[in-house]
Structure 1
Amino acid sequence: MTSPVPPAIAWPILLLIAAITAGRWWLLRDGHVDRLINRALTAALCGLLLRENAVQQLLARLLPFDDTDTINLARQLSFGCILLTVAGIYGIAKLWAGADPAQTWRRQRGYDAFAMAATVVVLIAGTPARRADQLIDQALGWPAVVAWTAFYLPIGATAVLVARISIQEIRDADDTTSWRERTVYLGVLGIAVAIFLDALATPLMTAHEVLTQTPSRDPQMHAKALTFFLAAIWAGTVVAVPLISTLLTVTGWDRTGRYCRRLQPLWRDLTAAVPEIVLEMPRDQHGRIEPATRLHRMTVEIRDSLLHLRRYCDTTDEIDTATTDPDTYAQHIAAAITAKAAGHTPVTRITARPPVQLGARDLTGELQQLLDLARAWPPSHPPALVDH
């Protein structure tokens, strides 16, 4: 079929889905679920493209076959793309159900093979329609019943699996399960039931139309096309959420990254004055440093530098980020950096204050104190700092 969605609406959405797909393959491809999502989204995008008139006409010009045959084959191949998308969803559902992650791709090869076999059945059953230059529901007949049975069988099986998992999750819910989680399970269950009923009803209705020699209610198959188009938009929107979160993290615009940027000038000057406390940053398999790791390391190294530099302060007052005004503290630390650079002897101070055992709130407070200090850094009238 050719998409009934106007190109002015369809193409911006297709380009957005393509950007989401490319972004996920770039940033979210490590875990089994992420890769399955990416594969399913790629197949869905291909299916949507094969239904666009511009793509069908392009294929007709590029391929050395009869134009009508090429266009009709592209339309029917779009159903194969849907089945590959469903195969990916089935693989994700199996992992959700507790299947062994180590066997993910062995299982997935089987699901993909089943989807391709169903596609072959659809193409064989759709041959009379292609020869007549018609859609499957226009040609109708028993080949249409066979085609829709083969097409909807994997969809119905996936819906049953998802519904069973959702019911199990609802049954296992306890007092610790939030209402949002319960709502999600119920929503997924409702969608799975609706999909199963549609997968059951379509072949039966087609068989009834053949038996009663009744023309198809939707010979142009607009309802099927719109359903897949809207489902692809919904899926693309859902999987874009973690992509946006990851993109913000990679670019440093998440909250942790913003904290790191605010601490950067203070950290740079302090670690330049006390370079011995700086350690190598651990990196992931892509050579990136996790923002949480960077923030933790920066916090520790700033704190260690401050403890070291306090010995070079010429004041007799006890100074600490928790008790000293940030602007005053910044002045003292800047003076300490200058004193250390000038080769002054550190002063050993003995304090009777016991060490503080930091908890979650203390760590949050510690970070806030360092952010306040970073906001006051460099001091408005600092001593002359040496160039490091």
Structure 2
Amino acid sequence: MTAGVRRKALFIINSLAGGGAERVMTTLLQGSAPWRDRFDIALALLDEEEAAYDPPPWIKTFRLDCGGSLLASLWRTRQLVGRLRPDVTVSFLTRSNAANVLATAGRPTRCLISERVNASAHLNHGLPGLAARILVRMTYPRADHVIAVSQGVALDLEQNFGVKPDRVSVIANPVDHGRIAEMSAAPSPVPVKGNYIAAAGRLVPNKNFAMLIDAFARAGLPASLVILGEGPLRGALEEQIERLGLAGKVLLPGFIENPFAVLKRASLFALPSNAEGFPNGMVEAMACGLPVVAANCASGPSEILLDRAREDVHGIVHGPAGAVVPQNDPEAFAEALRSVFDALDRESRGAAALELSQQFSVERTAARYWKTIEGALMTTGSPLRSASAPASKQRVKEQSF
């Protein structure tokens, strides 16, 4: 590259409406300021939705108004790529990833996509799930490079969707510790008397909050349970709470703009999910100093929590920052809740959780993304334009968390 000439990088996502991927995209862009001297950075939003997060003011944003349509996303992304002629594109989420791959086909632009979820576990419901899996299988192997948020996500893409290991890097999501510390110091918007266990996520089947409520009822702890989030299962969960006699003990305060003020004052964090790509809520709770009880779902929790671990006779695996429990086992989850809640070392486990969360800092994650971007720009050939491929047969491991 000629001295003083900056390359162009275009980031693509469906929108910046509330959600984990949207927050991660915004955090990554905010952490990309040190690369402004080498890259002109732009952002494309496929849909016109009210934004929950704001990109940095120095980033030019293009709103394509595709209305959730894959065909419109492909067409308008291809028009934008043709107009901007970026050197590299980086996309998040399935529709944006597919549009990115197809819009850059036949062009010299390097196409990087980022998979945020375990596709096999998340795209498994009915015809829409089948269509999404087919779309992933048709497009993801044609990207120049794929960034997965965990080893489990990477392995799923390799085994089930035809992505070659030498085209996959694992880069965990960033956690903004400064922002979390600042927001957690604010008064809690959910006043709770006494000790409480916290959980967070959309009230949808994959998050498995019904199992958590069942486990909490069995645990019999001198504490409340606060589940932050909103979703279509609210009515069913409220009925379950009433049926188990837990009214006033299990709280569903809905979506909270500042969840960290609630998390900071909790005793521990519970993650009952059936599937995660990268457990953002769990790591953010760890950044608040909370020990964790998590279901051993695909993918992420065990990769983070079980660096040094021991397993008891009930299949509960204890690590320095918490415990991992077999999936969909409310009795084991209840036992783990009792163990972590009552443990004399709960404070030390919280300190270990905070320390573990530091490896996901914004600075480290942004550096890993840009190292991968610059590495892709230096390679020759492309699956879209050439039969050549990198010599390495293995997944790029230096990006792993």
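Give the label, chosen from 1, 2, of the structure having the highest value of mean count of other Cβ atoms within 10 Å over residues 112-119.
Checked 1, 2; max of mean count of other Cβ atoms within 10 Å over residues 112-119 sits with 2.
With FRET efficiency 1/(1 + (r/R0)^6) of positions 168 and 368 (r between Cβ atoms, R0 = 30 Å, to 0.05) computed per structure, which member of 1, 2 shows the largest figure?
2
Could you figure out which one of 1, 2 the value -0.43, -1.23 for log10 I(q)/I(0) by the Debye sum over Cα atoms at q = 0.08, 0.14 Å⁻¹ was computed from?
Among 1, 2, the structure yielding -0.43, -1.23 for log10 I(q)/I(0) by the Debye sum over Cα atoms at q = 0.08, 0.14 Å⁻¹ is 2.
Of the structures labelled 1, 2, one was used to calculate helix-only ellipticity at 222 nm (-39500 (n - 2.57) for each DSSP H run of 4 or more, over all residues; to 500), giving -24500. Name it.
This value belongs to structure 1.
Laboratory data are not the source of any read-out in this text; all were calculated from the coordinates shown. It should be emphasised that the depicted structure is a prediction, and the values quoted were computed from it without experimental measurement. Cβ atoms are built from the backbone, for glycine too; each structure is taken alone.
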